[in-house]
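Just below sit the structures, each encoded as structure tokens.
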Structure P
Amino acid sequence: MKVLYMQSPVGVLTLAQEGEALSHLLFGRVGLLGAQEEASPLLEEAKRQLEEYFAKGRRAFDLPLAPKGTAFQMRVWQALQSIPYGETRNYQQVAEMAGSPKACRAAGMANHNNPLSILIPCHRVIGKDGGLTGYGGGLEAKRFLLELEGAWGPGLG
């Protein structure tokens, strides 16, 4: 596994690559078992696309992703990827999108265990009441990302 650390407006991000796909995008400088800090063309491209995103020059990512999880988690993560830039959904809606309308809490846990934050946009999931809910990078990072996308701010949340 190769790892690249990058500075961003939401702090240091850890990008990891396994094989020919990204396996992790985590908040903070995270040490992953067996990982070597080593740049690669894919990690550099991911960094470039993230920099464009933070500069409001990119709304979608074009990167190979390989998250590892249960079948249900994979369905939730697929559902998250269908939430458009600048929009939000609640956990009930995500559970429905994943084909398990009664599994709101499980959808929340899958959201919480997303190994590719930002790239699989779990920040776009908010509470049913429209409020911000927990986020691995912290609520300030979640608010920042939603404001960056125009999905949060005065009159919106």
Structure Q
Amino acid sequence: MSLESDIAVLAEIPLLSGLSGDQLRLLAFGAEHRRLRAGEILFREGARADAGFVLVQGSVVLVAGRSGHEKEVARVGQGALLGEIALLTDTRRPATATAETDCDVIRITRTLFRRMLEEYPEIAFALHCKFAEDLARMTDDILALENRFGDPA
């Protein structure tokens, strides 16, 4: 893929959509491409996470749980960002990601993303606002479910 096509893909990711063209260009230039064949593992549950992955082409299945008790938790396709929290903090993978089809992914390391935040503090502020909105929406969703579970006492 070309740098311009990578920029176009990254611009469609909600977490990155507020970045300017120059910022996206820097991110795309510093990121790595990786191709996976169907059945190949992108990352394993419990592994240290030091990067996020943008799925450019193909589909990935996310499975969590111990051997024999695995459960599919998601199936994602083109345009998905896997591991967005790993872009910001040291964490572990909550699931195993396996290529369902041949895939092309863009790997964005935490180091690269943090450098972007340091060079462009406005990105950090925009992310802060996005995460605050997401947290408020999640809290509202949880509170909306409160009546469905009744009082355990």
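Bear in mind that the values in this text are calculations on the coordinates, not laboratory data. Given the structure is predicted, the values throughout are model-derived calculations rather than measurements. Cβ atoms are built from the backbone, for glycine too; each structure is taken alone.
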Point to revise | Computed 58, 38, 24 for Cα extents along the principal axes in Å - originating structure among P, Q | key: Q
**Study point:** Value 1.7, calculated as distance in nm of label points 7 Å out along Cα→Cβ at positions 57 and 105, assigned to which of P, Q
**Key:** Q
Check your understanding: If relative contact order in percent (Cα under 8 Å, 6 or more apart) is computed to be 20, which of P, Q is the source?
Key -> P
Study note, to complete from the structure: distance in nm of label points 7 Å out along Cα→Cβ at positions 65 and 81, calculated, reads 0.6; among P, Q the input was structure P
**Study point:** Value 22, 54, 23, 1, calculated as P(r) over Cα pairs in 10 Å bins from 0, in percent, for residues 33-72 alone, assigned to which of P, Q
**Key:** Q
**Study point:** Label whose coordinates, when mean count of other Cβ atoms within 10 Å over residues 17-24 is calculated, return 17.5 (choices P, Q)
**Key:** P
Revision key, fill the gap. Value -9500, calculated as helix-only ellipticity at 222 nm (-39500 (n - 2.57) for each DSSP H run of 4 or more, over all residues; to 500) from one of P, Q, is from structure P
